[in-house]
Structure P
Amino acid sequence: MHKGFILWFTGLSGAGKSTISERLLAEFRSRGYKTELLDGDVVRTHLSKGLGFSKEDRDTNIRRIGFVADLLARNGVIAITAAISPYREIRDEIRRQTDEFVEVYCECPIEVLAERDVKGLYKKALAGEIQNFTGISDPYEPPENPEVVVRTDRETVEESTQKILEYLASRGLIDGRQPA
């Protein structure tokens, strides 16, 4: 069994938030858990259409994701969020408004992210061709005390996923036993 909670992924673009979140979504569903994934890119397309990338718009987007995630969690759903969520203040605001909040920081150096970036966005941002790019020309504030830190430059997706599952089981948020 499990209880509802928010599993909040934060980290720079390309750090592995969506990849690990999707792996956890599949794992939770294989265990029969009620779970939903709120991916930042998908939410921006549907729930936050029309918002830009100013600080105010980014805050509004993250608050919307937090609101929906909290509604899901209060109804017994594991709400996984995968959004850059660059500002610590807004993440902490959502944490305070939620009964069960687990922050996962996908940490990865910009040099590695730039190497991984098939679209070349980091290269363009570093060259000044893209304005307001989080972590380059716009701030990213890493969490000060996340419950879990995954080092996606050093860990495989499987290792990061297992680390998160072990943490959630240790908190009693999920069953620690593997599915049959």
Structure Q
Amino acid sequence: MEIMTAETLNQNKKVQTGLTLWFTGLSGAGKSTISNILEKKLKEQGLKVEILDGDIVRTHLSKGLGFSKEDRDANIRRIGYVASLLSRNGVIVITAAISPYREIRDEVREMHENFVEIYAKCPLEVVEKRDVKGLYKKARAGEILQFTGISDPYEEPTSPEITVETNKGMPEESANQIINWLKENNYLDT
């Protein structure tokens, strides 16, 4: 009978490095859909993964915040802070929030040791056609003020680690593109 020492146990334990996968893109670009597929694929590999979805975070962590630039920045800082706590404790964190402003995305990047910005790129006319919630229609009618892409700017990333063009292919393909990039860049075992 072999006696398991702490050293032997640690050698058998799979060590996971924390990482934040930060999705950014217009509403309707596919951030949440791809995030959910990605989460499933990573969990199938036995990895610890958490999703911080912008819509869900707003109802819990950022309740009461509006959509002014200051409130949007506060929301993104909160998501970034929670993501940094999780990732520094070995969790792969996937965020899916519009995060429209470059400056605050850069600020959040500085909070993390391992940060991968993923741009869910999709033309405005395509996301407007996908508009299942009718938000773009309401924004165009002036019913929703400060709506990203219509009455409020979306600042595209200048050098994201990964760009997935969500109008050119299926969400599964985008998730696979991200997995492949993570393997090629030594964030995941091949």
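Details
- Structures P, Q were shown, and Rg and Dmax of the Cα atoms in Å, for residues 118-165 alone at 12.1, 36 was computed from Q.
- Highest-scoring label, criterion being distance in nm of label points 7 Å out along Cα→Cβ at positions 78 and 102, among P, Q: Q
- Structure (P, Q) behind the derived value 1.00 of FRET efficiency 1/(1 + (r/R0)^6) of positions 94 and 142 (r between Cβ atoms, R0 = 30 Å, to 0.05): P
- Each of P, Q could give distance in nm of label points 7 Å out along Cα→Cβ at positions 30 and 86, but the derived value 3.6 comes from P.
- With Kirkwood radius over Cα pairs in Å derived as 17.6, matching label from P, Q: Q
Every read-out reported here was derived from the displayed coordinates using simple, explicitly stated rules and does not represent laboratory data. Quick caveat, the model's predicted, so the values are computed rather than measured. Cβ atoms are built from the backbone, for glycine too; each structure is taken alone.
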